[in-house]
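Bear in mind that the values in this text are calculations on the coordinates, not laboratory data. The shown structure was predicted, so the numbers you read here are calculated from the model rather than taken from an experiment. Cβ atoms are built from the backbone, for glycine too; each structure is taken alone.
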Structure 1
Amino acid sequence: MSDQPFRIVEVLYPGLTQLDFTGPHTVFSRLPGVETVVASEPGGPIESDGGLTFAGTRRMAEIDGCDLLFFPGGLAATDVINDEAFMVQARRLASGARYLTSVCTGSLILGAAGLLRGRRAACHWAWRSLLPLFGAIPDEGRVVRDGNVITGGGVTAGIDFALTVAAELAGETVAQALQLNIEYAPAPPFDAGRPETAPDEVVALVLRRMQSFLPERSRAAEAAAARLAATAG
């Protein structure tokens, strides 16, 4: 890494999933030679979907550029991809970034910005099917890299994602030291973290709960995809 700080811009928006952000931020903020900037389109306080508020975010428009751009996910990701003020700034920051990254449904933001055409990308398993609307190739991996695009799967995959980025930026020894420092040694009480391993009745329960979100999220993603296609055309 150079003498200049490596700038990571972490972009928040109302309704993001806080762990999508705080997991990676815990790793990124401890990397040597890295400056982490927490931003949002309006600046100021941003409330997550769980009610936690992150204060003092910088306005995206005030940030001249970054080396790595990061978008967390959340149910509101399909709202923000139709917020033109947000997307203008997302595209601007992406244009000069060396790495384009996301966790969970944050990849839908990358997609709506036109950054995933022909690229493999991860997403939360329940919403992965929306990626092809933006020309992306859905990948079931927990962390997926395609060129300068690095994406993580749903929520807790953010820590795996961040450690992968840490190894890219600072080497595997530093990444492993960070893993040890935060005692990241997952040993979940149940093998229910993926639909392939969870009991059928658990999968059915989660899918029933998500069904109520599906029509509106699909419409929002389709609207953003149509806008992207019109711009590209």
Structure 2
Amino acid sequence: MSTHVDQLLDELVKRLHDSLDDDLVSVVLYGSAASGDYQPEFSDLNVLCVLRVVGVAELRRVGKAVEWWNAQKQTTPLILSLEEAQNAADAFPIEFEDISHSRRLLHGKDMFAAIAINPQHHRRQVEHELRTMLLRMRSRYLTTLGNEDEVVRMMARSASSFATLTRHALILYGETVGTQKREILKAATARFGLNPLPYETLLAVREGTQQIVGESVHSLFSAYLEQITRLAQAVDKLGKMS
């Protein structure tokens, strides 16, 4: 990542600590910025803050720091209480596994070094997220039919989510895979028989090496949805087998 990004993160941590003092237990960077796959145009700086407790008083104290962070065009940090960080892995198995696997501790105590994920909870959330992704993309497509550039951008932005869910589907099937998108794609092609071309095209769009225009946009969208559907079906099948 760039020096500018590091400076932003340092300033955020300073503002959070100035606001919360000892009530700030931990600040963690996760997602693509922590895994080495950060693309400034499409990636967010995902930050999670663990506070000793989280109530209205604490949220008000942290408000100015978050307002500043949002003004930098960054996504609002996730705010967890210490109790939630210790006990909510069963509710958010995807998120907790991702943070456990790839994170950068920015401040305080590492709360995610030893997290146990329940496979049944994990499988259910992966299938839920894949099917939700399909519903959202269909809906978004209907509202952007007249703007092919926006359809392309929607697909490109979704590529990180699809990579994450694909990685988790592979984990459910006993595969060991890193967080690099092309590594995940290669493993998923072998395991699930996915067509790699739609996703490879979207990665090229994200990297600025390829443009998609005209009818090709709709063909790409169709092929991309087919891969998401296949993956959802594979995860559903695993649930029926267990």
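Looking across 1, 2, the calculation of Rg/Rh (Cα atoms, Kirkwood Rh) that yields 0.99 traces back to 2. Taking distance in nm of label points 7 Å out along Cα→Cβ at positions 69 and 93 from the coordinates of each of 1, 2, which one would give 2.8? Matching structure: 2. Given a computed value of -21000 for helix-only ellipticity at 222 nm (-39500 (n - 2.57) for each DSSP H run of 4 or more, over all residues; to 500), which structure among 1, 2 does it belong to? Among 1, 2, the structure yielding -21000 for helix-only ellipticity at 222 nm (-39500 (n - 2.57) for each DSSP H run of 4 or more, over all residues; to 500) is 2.
A value of 1.5 was derived for distance in nm of label points 7 Å out along Cα→Cβ at positions 101 and 157; which structure in 1, 2 was it taken from?
Details: 1: 1.5; 2: 2.4.
This value belongs to structure 1.
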